[in-house]
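Since every read-out is calculated from the coordinates, none of them should be taken as a lab result. These figures come from a predicted structure and were not determined experimentally. Cβ atoms are built from the backbone, for glycine too; each structure is taken alone.
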Structure 1
Amino acid sequence: MSASTRAGLRCAAAVGAAVLMSLTTAASAAGNDDGSVKIGVMADMAGVYSTGFSGRGAVAAVQMAVDDFGGEVLGKPIDVISADHQNKADIASAKSREWIDREKVDVIMDLTNSAVGLAVQQLASDKGVITINTGSATSQLTGEACTPYGIHYGYDTHALPAGTATAIVKNGGRKWFFITADYAFGHALQANTSDVVEELGGSVVGSVRAPLNTNDFSAYLLQAQGSGAEVIGLANAGTDTINAVKQANEFGIVSGGQQLAGMLVLLSDIESLGLDTAAGLQFTSGWYWDGDDASREWTKKYLANGGTTPTFPHAALYSSTMAYLKAVKAAGTDESDAVRKAMGNKPIDDFFAKGGEIRDDGLLVHDMYLLKAKQASESSSRWDLATVERTVAGDQAYPSLADSGCAAVQ
């Protein structure tokens with residue numbers, strides 16, 4: 001055997017070993033048989049989305065689901081860990097990489113903030129790990145940015161305007177101006193809402209983008225006030241929405257005849273604003289705590305077990321954690337391909353999503369609800385803040401699979 005042949009064989013062996021190591025690493029990441037099932041909650045713990053979307057309430061919802069499941073699956077303990085991504089995609093990505101490579105996390109959940117959700121979904125998918133986005137809103141997660149292991153659970157920017165914008169336009173609010181959070185979520189929400197407005201015969205007369213975590217909306221509100229719009233669409237969320245609504249009331253915008261449309265409003269936002277300010281505000285939700293007996297019972301237990309706000313993202317975290325653990329049990333393994341298949345083959349039918357289904361693009365399709373904030377005189381308790389005005393069927397709230405934009409299912 002010649003020296004060149006021996007060198008070639010050594011090179012081939014080295015390449016083969018590298019490929020084998022790569023495959024072994026991927027397999028390990030995709031099915032971490034390390035004696036436990038580990039759930040990572042990647043959350044906004046102190047920022048703009050920490051109250052109703054994420055934060056301590058999100059971790060409490062996941063832990064409650066684990067406890068209700070029994071604390072173990074397939075004879076393995078279920079561990080919950082959490083981290084604060086600080087609304088920064090690079091921090092979230094670095095921590096997620098560490099979780100997958102060192103902590104052997106099996107699934108990453110929450111991911112509130114669309115930039116964070118998109119970044120971590122792609123990173124985790126490349127490593128064969130399931131992600132369940134409950135806080136991120138952008139429809140890109142199951143559209144052009146879809147991945148084999150990415151699940152979007154609870155709502156998206158396509159479903160939100162299906163309730164709110166439809167109701168407002170049909171009630172005469174035809175000319176819109178947007179104040180939009182200047183990142184992936186806000187851009188997607190404005191685009192999806194504009195589509196609904198224009199399809200119903202309305203028009204968009206202008207828009208302005210505001211940075212995430214804006215304290216002073218006065219300049220943006222003045223532009224909206226002078227636009228001639230009948231409706232000011234707030235394509236933002238969390239404390240950004242709260243600040244914008246409060247300042248709009250200080251400016252006399254609503255009393256002056258213009259209508260505010262909060263495109264992503266949570267019950268915690270209504271509580272923060274107070275019904276004297278928020279009364280009559282319509283908004284779309286993925287769930288309402290007072291919708292039925294099962295939801296009321298879940299809420300009572302959740303608030304008694306460390307829960308902070310009975311919002312739909314927190315309820316979605318509990319529901320999705322249970323769905324994931326049931327899939328692990330049904331698959332007989334925590335290997336990602338088998339678990340993802342099991343999640344897709346089993347309907348989600350619980351207090352949160354009745355008759356829900358996780359499609360091949362990763363989207364949970366389920367009914368949404370148009371809510372209306374009560375008058376202060378109508379409220380009987382802290383969270384008795386809204387009434388359900390209309391149910392929006394899942395097939396009306398979400399695009400069809402063929403229209404999702406996910407290349408993997410086209």
Structure 2
Amino acid sequence: MWSKHNLSENGGEIPIINFIDLQEQQKKIRLQIDEAIKRVLDHGTYIMGPEVAELEKNLSSFCGVKHSITCSDGTDALALGLMAFGVGPGDAVFVPSFTFASTAEVVALVGATPIFIDVLPETYNINVESLNKGIELSKSLGLRPVCIIPVDLFGQPADYDSIAVIAKDHNLWVMADGAQAFGAYYKNRRVGNIGDITTTSFFPAKPLGCYGDGGAVFTNNDEIAIKLRSLKIHGKGSDKYDNVMIGINGRLDTIQAAILIEKLKIFENEITSRQKVAKYYNDNITSILKKPQVIEGATSVWAQYTMVLPENIDRSELMLKCKEVGIPTSVYYIKPLHLQKAYNRYPIAEKGGLKVCEHLAENVLSIPMHPYLSEAHQQYIVDRLNEIILTLNK
């Protein structure tokens with residue numbers, strides 16, 4: 001049924017289960033990937049080759065958005081968005097604290113001030129009540145509120161309708177950080193066609209990933225698209241030796257574009273497979289664990305399957321016991337940004353701390369999630385996890 005990794009103490013088989021399995025995906029499309037790379041090697045245009053424009057066209061079609069601007073990685077995508085809107089010193093940008101550092105990092109790098117916002121316990125996405133408090137706080141500090149960066153954490157979009165109301169009330173623009181949710185829907189719109197701009201990452205472990213670094217920015221705004229295309233190539237004007245803005249070297253290389261063209265062809269089927277795995281987990285994992293909830297009107301691409309443990313279960317002990325039976329686990333994220341050394345000097349929206357972010361950081365756990373997780377492995381994970389939870393839930 002599966003390859004042996006080793007034998008358990010009672011002599012039973014322990015399967016080899018990957019947390020994310022890129023090798024199985026590669027087996028499915030290896031021939032197409034090899035041919036795509038060969039085409040790039042044959043024409044020799046390794047930077048800004050024809051595959052880059054082809055990928056951008058395909059991404060726009062996939063998302064239903066007017067402009068797709070590829071770039072070097074997801075962090076640069078966020079930075080380019082802020083630069084295109086002229087965000088800088090004195091500006092306040094609102095970001096959830098329970099996320100990866102990139103979202104706040106780029107705000108600080110352009111000289112603006114990140115204001116950390118709490119998240120919702122059910123979806124792990126930005127809490128609009130906390131957002132309102134953060135906006136009022138920024139004004140009291142003499143900052144200019146300019147931008148909200150909701151993060152579509154673990155695969156599902158944030159509540160953009162509620163966010164849009166706040167943005168309109170305070171004359172803010174919205175940059176959707178869709179690095180983990182590219183391919184998902186919110187109210188019949190794909191991630192990529194939400195907010196003033198959307199960014200994504202093509203890091204290999206993302207639902208749509210390349211074999212290196214890559215990213216993209218999406219927008220329906222013609223003027224912003226022109227700025228983004230300039231900014232990612234050193235702020236070029238008529239050519240790369242005519243600089244009209246201060247930009248960055250943020251191009252996506254041609255080989256990565258060629259790989260993504262092939263991966264995008266199977267992406268829809270992979271999303272469906274991810275959703276089937278998530279449904280099996282939802283239906284069969286013990287209710288002792290708090291399973292993720294997808295909001296009404298949205299779908300998830302399940303970049304991770306992340307649950308919240310009850311406080312009486314020791315996470316380290318649970319992870320060790322899972323490892324002993326061959327189930328890899330991970331923690332996203334072990335410390336919220338507002339508690340990290342690099343960011344603890346920046347304002348937080350709530351007096352006394354961001355309680356939900358802090359609780360999640362101490363109690364979340366992610367288990368294997370990818371499109372090629374076999375039914376046998378799914379059942380094994382659920383059965384062993386449920387058994388372990390029952391022994392630890394005292």
- Item | Source structure (of 1, 2) for Cα extents along the principal axes in Å, computed value 90, 48, 36 | 1
- For distance in nm of label points 7 Å out along Cα→Cβ at positions 228 and 356, which of the structures 1, 2 scores highest? 1
- Query: If relative contact order in percent (Cα under 8 Å, 6 or more apart) comes out at 18 when worked out from the coordinates, which of 1, 2 was used?
  - Reply: 1
- For mean count of other Cβ atoms within 10 Å over residues 196-203, structure among 1, 2 ranking highest is 2
- Task: Using the calculated result 0.10 for FRET efficiency 1/(1 + (r/R0)^6) of positions 36 and 212 (r between Cβ atoms, R0 = 25 Å, to 0.05), pick out the matching structure from 1, 2.
- Result: 1
